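Where a number appears in this text, it was derived from the coordinates with a stated rule and is not lab data. Note that this is a predicted model, so its numbers are computed, not measured. Cβ atoms are built from the backbone, for glycine too; each structure is taken alone.
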Structure 1
Amino acid sequence: MGKHFGNLARMRHVITYSLSPFEQRAFPNILSHGVPNVGRRFASQVLKVVPPLAIGYLIYSWGTEEFERLKRKNPADYENEH
């Protein structure tokens with residue numbers, strides 16, 4: 001039936017190892033190492049990410065409010081229309 005994909009060529013002096021997916025542990029040490037690592041990474045990056053996002057949001061909201069304010073007509077300009 002031919003060679004399988006991993007065995008297409010024969011190389012000398014090259015040793016390959018493989019482990020079956022059924023023998024691997026999918027989430028080893030997820031609670032003892034994974035969760036604290038996420039917390040540490042988040043804490044180290046939050047001061048780099050949040051201030052620019054907050055400044056961008058404040059500028060965007062100010063610009064939107066200023067645009068809406070400038071779109072409206074001034075009622076004092078039309079008091080003596082009759």
Structure 2
Amino acid sequence: MNRFIDGQNLIDRLKRKVKELEEERDSLKFQLNENEEKMMVLNKKFKEVKLQRDWENVKFNRVVIVFLCLLTIKWFFNIV
């Protein structure tokens with residue numbers, strides 16, 4: 001009879017442990033989903049910032065090109 005009680009006690013402890021592990025797994029899955037959503041939002045923001053930066057670079061390059069063209073024209077007419 002004593003072995004049966006010990007065996008049942010062990011089974012009960014194992015069932016509780018399985019339940020705890022399942023709850024921990026569910027919590028980790030939830031955190032993973034939240035983190036994936038955050039990652040998607042951050043990736044979108046990163047792409048927007050990168051696009052903005054690239055556009056700023058294009059605008060700057062245009063200004064530099066116009067300035068160089070003006071300098072070239074000035075230089076040309078000073079020579080002639």
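Tabulated values for the structure
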read-out: Among 1, 2, structure where Kirkwood radius over Cα pairs in Å, for residues 23-70 alone as derived comes to 13.7; value: 2
read-out: Computed 98, 40, 24 for Cα extents along the principal axes in Å - originating structure among 1, 2; value: 1
read-out: Entry that produces -16500 once helix-only ellipticity at 222 nm (-39500 (n - 2.57) for each DSSP H run of 4 or more, over all residues; to 500) is calculated, selected from 1, 2; value: 1
read-out: At a computed 0.10 (FRET efficiency 1/(1 + (r/R0)^6) of positions 15 and 31 (r between Cβ atoms, R0 = 25 Å, to 0.05)), which of 1, 2; value: 1
